[in-house]
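Derivation of every value follows stated rules applied to the coordinates shown; laboratory data play no part. Just so we're clear, the structure is a prediction, and the values are computed from it rather than from any experiment. Cβ atoms are built from the backbone, for glycine too; each structure is taken alone.
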Structure I
Amino acid sequence: MASSKQPSSPPFKGDVFTCSVCFERFKNPRYLPCLHSFCHTCLDSYILTTCVAKDAPVVGFRCPLCREFIAAPGSLSSPEKWVKHLPLNESLIAYLKQDKPEEDHEICEACRRVQEEQPASFWCKSCLESLCEMCTKYHRKNMMTQDHTLVALSEIQSSESAMIAENVCTKHKGEIRKMFCTDHKEACCASCVSFEHRKCKKVDTIDKCLIALQEGKQLENLLDEIEKLSLKLSSTANEEEQNVSLIDQQSNELIKFAETTLHEIIEHLGVLKKSYSRELSKIAKDRKAKVTSSLEAITEKKHYIQHCKRLLLQAKENGPDLAYVCKFYEVKRKIDEIKKTEINKVSFDIQGRISPKFKELKNISKLSELSVFQTSCSMEFGFDVTTAVMTLESEFKIDNSWIYGGCFLPSGGILLADYPNFRFIYLDCVGKSILQGKLVGPKPRDVIVQGSDILIALEGLNALQKVAVGKFSLGSTIPTGEPCLGIAKYREHLYVTRPTSIIKLDKQGNILKTYPTRKWTYSVAVTGSGDILHCHYGGNSVTAMQDDGQTLWVYKHPQLIGPVCVTVDFLDNIYVAGEQSNNIHILSPKGTSLRIIPDIPKPFCLRFKEGSLTFLVVTNGNCVKVYKLKSD
């Protein structure tokens, strides 16, 4: 039986009172939103270890037990302080302090105080003590305790989450949090209001705060903001997934290129070997013929002198003296003649000198030098474009050209479409021309990057021209049926403006939908939620429509004349270039005017760097300026 000096608590069976990280008895247990409890030290160590293992800024962690995602309970920049913001499991702490045998049956704490013993059947999460059936009944009737949460002891034996105290103040034991401080944005009990929040200007009951939220539609506005942010994050995640696929694609292409190059080199070496063998065979044959000819001449002379020798010996042995004497002088004369003739001994030493370039192959340590161009950007979702400062990052002029379209490349450079010269121009960040290439068709109007390809709208060819990213080699074309003026992408789809329509294409180039538009619609853009934007040059208007073609809104303004280009940033703010009004209009996703940037001389092209607040503007046709929006 437990001591009467200690408060009663529900029994814990099995591992309910054991930390699942260190497998020891809980020490200062804190619980997560998923209602799993862990030691303070274990949880702190786990959070820090999890956060350190990630390169990107962390916004939460996963429960060590159920793997449910837990949003950061404190400041995102201070994960080392998160554990302090997690609530203590007061019920579990109260039980652990009793330190009594598990097999003891529970006694009603209220009865114990009047020297009575009744078996407990419920646990009060607010009072942190066990109650019998009768005390539980009056506990629920009492006005002071009718809001307390009671849970059956049998339920606690099967789940530690049943021990979590609900709406109980962590600073004042037994107090229920019924108030909310708007200044500190936290719930509090009556004691908190009397002490910590006595100087706060606005402290109301939870009910009043709830009514204020409902009447002010703050919940709907927040949910709308969350939905937009979720869509933008989903779009960004989709782009990152495409980047993973692009890495695999580029890796496979480089491997294939290396294999092809190696095969070509081996084939070329085989051709050189055959040529070398043929040349060597010819040289050997010619030299062998000369040696053979010399050998035959020497052999004939040898036979000749042997023949003279036989004649001389025959005359000596068999002939008369006169014949012998005559033959002797005859042979001597012939031998003297032979001695006077030249005997040419021919020898050849065939040598081969390998080209020094082949020797250099042995010194090559790498088949290719691999380079990785990494670009990263900080996506400031809380950015306020109405107060942002626009700073000029770089500016450069391209003579004898008229730039209709441009975009940023993954490597950090800029690609421009030069309309009258039928070419694309690649620039680095300081405006130096790196590469200029002729296109296969006239009048390039716009340019975007999609995966491993650059797409250039060729008005004179009625097609989109593919150009390989990095190598800048021309690829296939995508027919558009009519002159194409502007391009935009949304997920795996392309949107192309034509003189009186916008077409939606899949990644194979098939036309899925056609949206009729007014004449002189030059530019198209798509928001993160999939709304299609286009500007009408002659009508001085910008229109937004849904995927089904239904118009959402139309924007007009006295200071917008000749809208020639429309684009969006990663926050879905809309930017419109007014060529004749010499300004840039910034709109909200709902088409309301947020800001007008004046004194932009004849802006013709606008394009943001993906996931960034850096954008390029082409003014007066040939002046390219790169700006960055920064918080004021």
Structure II
Amino acid sequence: MVGDIFALSVSKPAHVSDLTTNGSPYNLFLVTKTDVLYGFLPNYHEIKALQEIDLAINQYRGLYATQLINVTTYERIWLSLLKQFKLNEAQSEAILSCIDAMQSDQKSSINLIWGPPGTGKTKTVGILLWKLQSLKCRTLVCAPTNTAIREVASSLVNLIKENHVRPCIPLQDVLLFGNRDRMKIDEDLQEIFLDYRAEKLLGCFNRVTGLNPCLLEMKGFFRSCLNWYRNYFSEMKRCGNKDTALTFSKFSRNRYLSIKNKLVTCLNTLTSYLPRSFLPHKIFKNMMNLSKLLGKFWRFLVKLWETKVQVVGLLTSLLNKLKLPSITKIGEVRDFCLQHASLIFCTTSSSFKLNMIKMNRELECLVIDEAGQLKECESLIPLQLPGIKHVVLFGDERQLPAMVQSKMSAIAMFGRSLFERLSSLGYEKHLLNTQYRMHPSISIFPNANFYNNQILDAPNVTDKRYERKYLTGQMYGAYSFINIEAGKETCDKLGKSLRNMVEVAVVLQILKELHKVSIKLRQKISVGIICPYKAQVLAVEGKIGKAYTSKPNFTVRVSSVDGFQGSEEDIILLTTVRSNHHGSVGFLSDHQRANVSLTRARHCLWILGNGPTLTSSGSIWGELVRDAKDRGCFFNAYEDKILYRTIMNACIELGQIDSLLCMDALRVS
């Protein structure tokens, strides 16, 4: 049939692998659509061969055709990915490879997708999950932290809501569970959050106030409303309140609205939160139609009888066919939701809870995001769940690994991830090779030093319109190293962490200037301040206070390197802190930490540091300073008058007069 790929060989292979192992020549050909000229021949097909077939050589002996695969489905998926989502070739190939592995005859598979900074990893994860759902593949998605799993879940929800993808994935089949406060669940994620969904469904399952009592009451209204009114009027008459009794019109209207509101609430809740695997499509449509008809009932007084018959029919159908579970406890509702959800999001540590759930259908696929940040032993938690056959690991071992406190454990490589180990063994990785985040001036150094120049800059970042000039002067271009030799590194009160208060003063001054620009131009600007040491984070936060918390167009985020992994901002101020005469930079020399620090900015990356200290460190930071000088991106802070005054005032306030004299000597020279 059209789309089949065959191998044409001289000898008959017992297995497909024989084609490559027995040394016999073979050719590949593809079955294609017939030409219009021969359309009248129903069984006529054309083939396109990879190489020319020499019929003269094989005219006296037969050739064997072995079917390998039909590519029609993959061609459709490819076109869907390219047209609907505008993925690049590497992203499409990564997704297709995962789908191919799952639909092949292999009993199990592992796919590694390598996502360097800004290469659209989150988008790729979201689209892969959408595709797996459209293929009815029950999937568990895990990530190391609450923040990380929240981002992945948000990616899919936004994809479904904003892009109107087809086929549409019902959110009723998507579930996120974990700690509500730590995940910071907002309105967008609330409808897929397990606890929220369980609370909503519990009321509908109730035997007294739930759906079935509401259906019975509404059915009774249509069949016996007149009898209800007679009983009501008789009771009012018996009590001597005949004059105040409601008319039949008012009585029936009040009773109808009371019952209708409860029933419609139940119907809307169930159609919004009940898993589609539990709710057949026909019953779902009946529930939707009933909800609409109940809302329109009073507008159809002319066709009252016709509408009444239709409504009673739907009520009877739902009462007979929709069998809701007999559940009275919130925990049982949670279990019910987990049993029927086709896509579940949770942290890797929380996934162990699924062992206690008797699944309606076993999980098939496990997708782990930020897999490079997970210890291998942590990855084993979801990997041991019953039914898991296919695994997709998204990660980048050249960014931050899992945190390991013990030095002995670190030496023993206890913190190594499964992603990194498989990579080191030569396991094939699908590289997402186009970055959409950083201005080319920012991406050039990390690309050369961490990714062997394998990453391409996307058209959106190479476009002139992507360039931003927030402050005047060459020092504030897309990429610059601002040399601050006057600062001193000092320990905090506990003597466990370092800070550099002169660099803090420079950060504050640059923030002030950026804020002025934001107000003047009414321009939204997001600024991230990355500090490698906790003491520096606290020092910057302490000086900033709440100065920018209520500024809608100007946001400032201060965090450590670890806290910034996976994040991005318009402008990044990277304060390196270290300033000494012997070139000691401590854990700053770690390539993975440097990679994360240098790849968070979209438009501008301004690095603050002591050039001589970093140059003599013998680390990646020495390479960075030399690269900045070679590219004309190295600037002394004293070249800017405002920064010069800021540093002078900071040195005087801190009593670091010797540092001030050193800076003046540099300026004079």
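Figure out for me which of the structures I, II the number 33.1, 111 belongs to, where Rg and Dmax of the Cα atoms in Å was derived from the coordinates. Source structure for this number: II.
Tell me which structure, out of I, II, gives 0.60 once FRET efficiency 1/(1 + (r/R0)^6) of positions 136 and 384 (r between Cβ atoms, R0 = 25 Å, to 0.05) is calculated. Of the structures listed, the value fits II.
When distance in nm of label points 7 Å out along Cα→Cβ at positions 192 and 240 is calculated for each of structures I, II, structure II gives the greatest result.
Given a computed value of -10000 for helix-only ellipticity at 222 nm (-39500 (n - 2.57) for each DSSP H run of 4 or more, over all residues; to 500), which structure among I, II does it belong to? Of the structures listed, the value fits I.
With distance in nm of label points 7 Å out along Cα→Cβ at positions 320 and 392 computed over the structures I, II, the top value is the one for I, the highest of the group. With respect to relative contact order in percent (Cα under 8 Å, 6 or more apart), the largest value across structures I, II is given by II. Here mean count of other Cβ atoms within 10 Å over residues 312-319 was calculated and came to 13.4; which of the structures I, II was it taken from? Value 13.4 for mean count of other Cβ atoms within 10 Å over residues 312-319 corresponds to I out of I, II.
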